[in-house]
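Nothing in this text is a laboratory measurement; each read-out follows from the coordinates by a stated rule. Owing to the predicted nature of the structure, the values given are computational and were not obtained by experimental measurement. Cβ atoms are built from the backbone, for glycine too; each structure is taken alone.
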Structure I
Amino acid sequence: MRFRSPSLPALAALALLLGAGCATSRPAPDDDPDPDTRPAESGTSSGGDALSTDLSARRPQPDAIQAPPAYERAVEQGTRTEDGRPGPNYWVNRPTYDLDVALQPEGGPDGAPYLDGRARIRYQNNSPDTLGALVLELAQNHHKKGVQRNESTMITGGVDIERLAANGTALEADAQSRPTYSVNDTRLFVALAEPLLPGETASLDVEYGFVVPEQGISSRMGYSGEELYGQTNLYYIGYFYPQVSVYDDVRFREDQGGWMEDRYLGRAEYYSDHGSYDLSITAPAAWTVQSTGTLENPREVLRGEVRQRRQEAYQSGEPTTILEPGERATPETDTETLTWEYRAENVRDVAFSVMRGGDWHWEGARTPVGDRSGDGQTDSTRINSFWRPKAPLWSEMTRYQQHSITHHSRFTGLEYPWPHMSAVEGMGIIGGGMEFPMMTLMGGYNDGGAGDLYNVTAHELAHMWIPMTLSTNERRFAWIDEGATVFNEAAARKDFFPDNGTRPHVADARSYIQGALAGVEAPLMRWSDYHYTSASYGVASYPKPAALWHALRGIMGAEDFRQAYEDFYDAWAFKHPTPYDLFSFFEAAHGEGMGWFWDSFYDETWTLDQAVQSVENTDGGVRVTVRDRGNAVMPVDLTVTLANGDTLQHRVPVDPWLRGQRTTTATIQASAPAERVEIDAARYYPDTDRNNNVWTR
């Protein structure tokens, strides 16, 4: 998700730099450096104050990242490996959902919009453990009075459970003996009559309903249109069904329960298993429905002319009109409602939009994603864009989506896996954007510009890779998915706007540095729901981890990093990577330990400030002394420009800093005197003060 809010409490000047604050363009004067350049080690280096007796001059030392016992046991049991890959015994549990929902625009109390639902769930226990209970999430209880939350929200009553049956037996709530169920905040606990054995399947049948909030689940869903159009003409529905929580191999040994039981508090997002979904959506007959998945009954819900345009659009590489304002997508019918049937495979969630007939643009196209099927042919996916007349910048949305999906498929090395990607304009619900599998909701960006709208599109669609394909735990470690998404977005922006002079990766580092210098950042490894402020959550989740991906590229070298980055996506697609898998994976790819990097920037909030202290042109070469004014450890990449025009690259490894030194000296053999010396000329590393990075003669 990318938030777009006017300010953060007491930090209005910081709002624009936080990924959690907005999705604005972040200009910088120059283009990104050549990603293939990395200083090579040359010449010699020697210690500076290694023998100093002034302990105040010595630096704090990073520790090795210590994985929790739960993770270490998973490695021992073969579900994960020491090199950060899934192990031979890796498993994930598998839910299957059959959902029937009916949206009633005036069906709730006092004419409020209401959603009636029935969820039939089958849960396959692929773990080696016997499960005495099932844990589900009722996200809409975020809007229930008295529920714990860390962000304010409207109170609409939460979920009404009308009936719940487990394995065919109707259950009474809060009974004194099994089987029974209970609700605690956003959690639903089902105590089974008989334990669910390994390899077996349990079934649940839940009938429920809830008032649809106008801006629900922290503006991630809701309805709008009244203010701009005089009547509601959009419902965007997410988090609308009881969803089985994750039971995984790491948490089992952590809390002797295995279930992800963390409440939804309003800020940090979700953690879900991939599953299969059959979704029936009943809506007013004149309205258009778009959902995660493939539409199974187009002949029943779309006019013949619209079906024809839709098919033509999906065969076209150019944006093609499917529907214009004033047109109705659905056939004339004597019934008040129509039911749309969708099916989705291997997704971790579903969402849908219901749009009033006659008020919407609908545009489609296809875009290449690579050889998804492995037959040597280039595969494509379908693109859908839905927007209302008062969001004119959205006329470019199909093109934005085409580029983003194709770019991310190439950049991650993992082809977009699903049949379509659809974007819905959601002014009145959201200012930034929110991702769901195959679907995203985004603001109109009328007060921004085309660049801003492209940026948020590239961001939300990058979420299709992480956490939608690599299913990370956003509630605890939002930095994994948001940081990678900001990093992927930056690469897409550079590709889409190659000549606008911006350096998106450098801008992300600058945003992180501003937050760090303002004193609002917190350790990345702090659980996301427990950052003290929204500002610290924003820095830790968005620009800082994105800047660290770019720094890791500098450390490893562009080609080694690219290969490792692609391999990581391939290894963990449709699985649950943890931070410790990420750390181990990239250490294995790099071929050496990097505890100094993980601890400095992920466990600690140390910052980097390397400075050129002195340069001497000697008979033996150019003698450069570097002083490290920060606490974060990083190699020193020197670019030396000589009087004869030659340029030398030299890397000082991290060893002096790991010995506690504050200065180190390198002598670089040269054919002429040095005219200029610069630290990190390629701008890979988040140095807090670049004014001291350059020496000139």
Structure II
Amino acid sequence: MKKITCCLLLCAPLAHADEINLGSIMVEGTKISDVSGDEVKSADLAEALTKKVPSISLVRRSGIANDIILRGQKKDNINVLIDDAKIYGACPNRMDPVTSHILTNNIDSIEIIEGPYDVENFGTLSGAVKITTIEPEAGLSGEVSVNLGSWDYRKAAANISGGNETVKFLLSASTESSAQYEDGNGDTFAEQIERLNPPSMMPAMDPRYKTEYADIDAYEKSTLLGKIFANITDDQQLKFSYTANRTDDVLYPSSKMDALYDDSDIYNLDYTINNIGSLSKSLSFQVYDSQVQHPMSTFYRISSGPASANEVISYLETHTQGIKIMNSFNAGDSLEINLGLDASIRNWDGTYEGNGTRSGITGRKSIDDVDTQNSAVFAELNKKYDKTSIKAGVRYDDTSIKPGGTVGQPDNDYSYFSANVFTTFQASDSTKYFAGVGQASRVPDARELYFISSDNTVVGTPDLKETTNLELDMGIENRYDSFNIKTKVFHSWLTDYIYYNSTVPANRFENIDATIYGLDVSGAYYFNDEFSLDFGAAYQRGQKDQALAGQTSTNLAEIPPLKANLALNYDYGLKSTASIELVAADAWSDFDGDNGEQDISGYGVVNLKAKHALGKAMELTLGIDNIFDKAYAVSNTYKDLTLLFDGSGDVMLMNEPGTYYYANLAYKF
């Protein structure tokens, strides 16, 4: 607390500068609007983000429930929030990342913060993805939509919103399912495994699908979102929301298991009081509760034996509760101060169950009822001068991690400071410069500390240190009448970065030092009122300071190659648009072969999409993705994930979908 007070005192002289009306000050990130209206191809948020943001790459695991990489960072290194509430996946093999627990049809906008520039939330090491869901409106309105696509994809969604200025409500529901997609070679999930040609082995180890399940659907998914907003007085507002996600029989062909189901529930309550006095422009309270249940099973695989008599199930569940209190006030007209408290507790528990010949693993713990408890205090300052804006923040975290204790695993305690400052300078009407420096940390999770595999291998390393990211960002934005472009560069120094070492027999996670640096460019050119061109490209490079013991590669894993997005848009009516889009990436030439990654060819995929207004109330969207039916893969094979391998030891590359046709019809009232 003394250190935080000192930081606030150092920032206090900013309050004596010339007073100017304070506007919104934001880190130079990326904002995506009208997600529910534009991203109608499927419910998969990860796939939509990959198309929209050059610095985001896809980690393909299935037909849905895919993960993302942001600037070479994944998993707990980036913070994904849903209406400022935290939810974690339960699967240690990343089958249910956070992005899989909210669907595009329920999303209003997404803010992407690149770098350690978020002190309000626990765990923002190298970036944040802040998802805002759709909100209720006064009056009566709604939408009903039906979506059909290749491989028997079917989706129906509906929402209704109503109320008055005192009380408003929203109810949104959807259901969807899909068969296994076919890649550019015409192979389904089951056929991709056959093409891999896993090594000859005993049936008890065979990861291929049984003949009777080779053609089953890839997944079935249903969701429900409900919200109630109440304006108690002119200055008090109460918001409550509930999100339910129910997914059944999700196939993960590149893994040894599939998900029997994946269920999640998110409860979120916000209460805000405005204009209390000179020391409180806004006082907000948030309480949230999120739960995920995720059992993985060999039921559909040959390894489970006849009639699945030797089935193995890995039951995982996680439960997170959190509270945040934040007070905002102005010190003069040009300085805004936010002070807050943040606390959360996450429980993560995993247990194996085996039948028949595998009954010996029943009751064995994979993750032993681990509690990760965090409490923090933070402060944030927003200052605006004539042409310069400054945003600065500091946060102190205290975290304890305690396993259930049945296998004698040790507790861990962590405490650390995070701080950042970000400045923008409006040099002219057309040119803006920005720069920032920040440092943030994140603690290891229960898998990295304690995880035990079904064969009783101790994968986790219980004495891991927290990872710290010191990052420098800078860039320039130019805006003209018909053209805008933003260029950003960054350099990230990672201390005690948590890394997977596949060559050691146990305790496979370790702390290393590494760097990631890169460049991304994005912008648009407007030919006239009808035609425009959106473009973007991102490049990152990651290196370990030195190779791991017994290895030679200094390339950091999960650093995607140069990626580019290009879209030509045609607006031919008030609500009618058409576009042709290119998503392309270079070959993986810098990868960590010592830890399972491999050479992947570059690709270029062309997509077509048209949205046509049918009167005032209806919209028809037609699209074709991968129109040239290219066979390609985007995800590499870092052994941090448990994936299938062929007879030579190469890990399975999962191909992307081939040519995909879809149509969406929406009626709005």
Structure III
Amino acid sequence: MQAGPSQFQGNVEVIKNSQSIRAEVVTYDKDTGTYNAEGRAHLWDKGMVWAGDTIKFDSQKEIALLSDGKYWLGNGPGRGSASKIEHDSARDISIFKDVEYTTCPVTSEAWRLHASALRVDHSNDRASASNAIVRFMDVPVFYMPYVNFPTTKRRKSGFLAPVFGTSNESGFDTQLPYYWNIAPSRDATIAPRLMQERGVMLDGEYRYLNSTYSGTINAEYLSGDNIRNNEDRSYLSIEHHQLFLGNRARLDLLFNNVSDNEYFKDFGNTIGASSQAFMERKLEFTYNNLGTRFYAVTRDYQTLIDDLPAAYKPYKLLPRVELGHTFKTKGGFEAAIKSDASYFYKSQSLSSIRATAAPSLAYSYRKPYLQVIPKIVVAHTEYFNDDPSGVYEDQSRTVPIISIDATLFAERNFSLWGKTLFQTLEPRAYYLYVPKVNQDNLPIFDTGAMDINTHTMYLPHRFSGGYTQFGGDRIGDANRMTLGVSSRLSHKDTGRQIMSIGIGQVFHLDRREITLPGQTYSNKALSNLFAEGEINLSSTTKITGSLVWEPESKKTERKAISLLYQPEQNTILKAAYRFTRAPNSWSQNIEQVDTSFRFPIPTFKNTSMIGQWSYTLHDKTTLEAFGGIEYDSCCWSISVIGQRYLNGTNISSQPEFITGMFIQLRLRGLMGLGKGRDPLISRHLPESRSPFD
């Protein structure tokens, strides 16, 4: 090639390394290694595609200067226009001047970012803009002197979608979260929250994950709550899980603390959060290896009830230690020993060490059609009491427990309406004998009456407490037979279950005399009848129900039915009804209906109605409700949600409600990935997922 500039005209294309230049006229200076392209100029590189007026490319420095054109980022949906671009191929960096950026398609550009300068690091999939204005529907909505955001769908640091709202308690309420992608195994979300009537709260979450450990730290702090005489308010939650010794051992830590008893009532955004009574704190250690199990836990609670009498506060476990080993022998025999020791402590009250040892021997007779397991357990408990009042002295208790559990397995194939079906039938009989051993002189630390249902009716105890199943403060006497049957119906070819049903009842052969203090037990020969079932009307529709029926009074004690309809991921309807009869004349029945839904609106593409409603029929009161509209497109989303929930009663015993409305606008490609404020829809409709997420 001759010395000096050379000019090429026509549909000229220059290819060098990973770059390609195309234009109507290209001038090449061999001495400087510079290309000048004019007329419908295009540049292709691994990080970007550009089309505009002119290109000046220094092939030695691998730097291209582009002017007045449009660009498309190679690793993500980002695109836009700029007056000038300097593209450094060697460093894989582009610098844009007087630039517009969006991730929306050309046919529906809902938002764009206009900035005086934009720097894109293609190798790290990051972009940073200065003096930036966000325009939504061509209306300026947000100004940022500096913003940093990801250019791909990979998890990157950046601002999350802000939330704007208002409530009758806190006034105008807004939160702008920032997601910090610290490392592949660590991230954090920092979310300042401005409440008009209260002040500024700092909300943060730190998460970490490894092959052997994981955890989350959540913290909230409000300096000087204007509604509560400038009182500082705070919340801290720490959760950690650790595996070691070849995954045979596990350590779990849970710590919760709030600054005051009214914290969740003021800042919780559901009826469940606002009604918390205790905050658990515990440290657990578990070890399992070759039939041996060791467990240790220390547990405490923060009480969130004002003026709660000391007698009603839970005991601290400082600590509980459990040890067990199973000895398997040939011939179906299985011997085991389970033991635990617990130190219960409460300030200025009875404290005690309770120790239990429970050896057992069982024999398992198994055939394809039958399983029979007789078992005997002897539970011995010692109490070492420290009672300032002198009421409780050291005590001991020894109780034998004998049980026989038998299950018959039957199955058949048959055809119905041209379909091959598979049905199982499993009758079950469970006999339990526990002699009466007087325990009235034993204190109560962690023991309560268990709810009887289709699962617990086959357990050998009716009181909770203790690892050994018989290490609690009461071992109920029993001479009873439980009879039940369950059945499942499935498609033979696909295995999809059509229906399942279970029913059972307990037949008491003797009176029950062991009770908790202040409680009595019915001595009817027949227990309630328990039934539960599930019907899958189709692959999209499921109905579940349960029933507890009292045979003597012929009254229903509990009943519940629920419907789940989900023809697709983002269309869902859940409805439920439940009834529980009051245990005594001074209590009231619980009768409640709940429904939640997400439905696309056919006439409005990408738009869904969402909502949830909980209503008590007895009081004719709405417990909790929210409803709104979500719009999700390929590059932006908006949610408008109104909420109202019961937040206790006032001094006149009248219900108090929290009412609010929240708006969240998310711009895809400009916001990072992270927690933000937990949307209501994700709690009440966990099966549904927005296509935007």
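Summary of computed values
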quantity	calculated
Distance in nm of label points 7 Å out along Cα→Cβ at positions 174 and 414 - structure with the largest value, from I, II, III	III
Winner on volume of the Cα convex hull per residue in Å³ once structures I, II, III are ranked, highest first	III
Structures I, II, III, by distance in nm of label points 7 Å out along Cα→Cβ at positions 262 and 638: label with the highest value	I
Value 12, calculated as relative contact order in percent (Cα under 8 Å, 6 or more apart), assigned to which of I, II, III	II
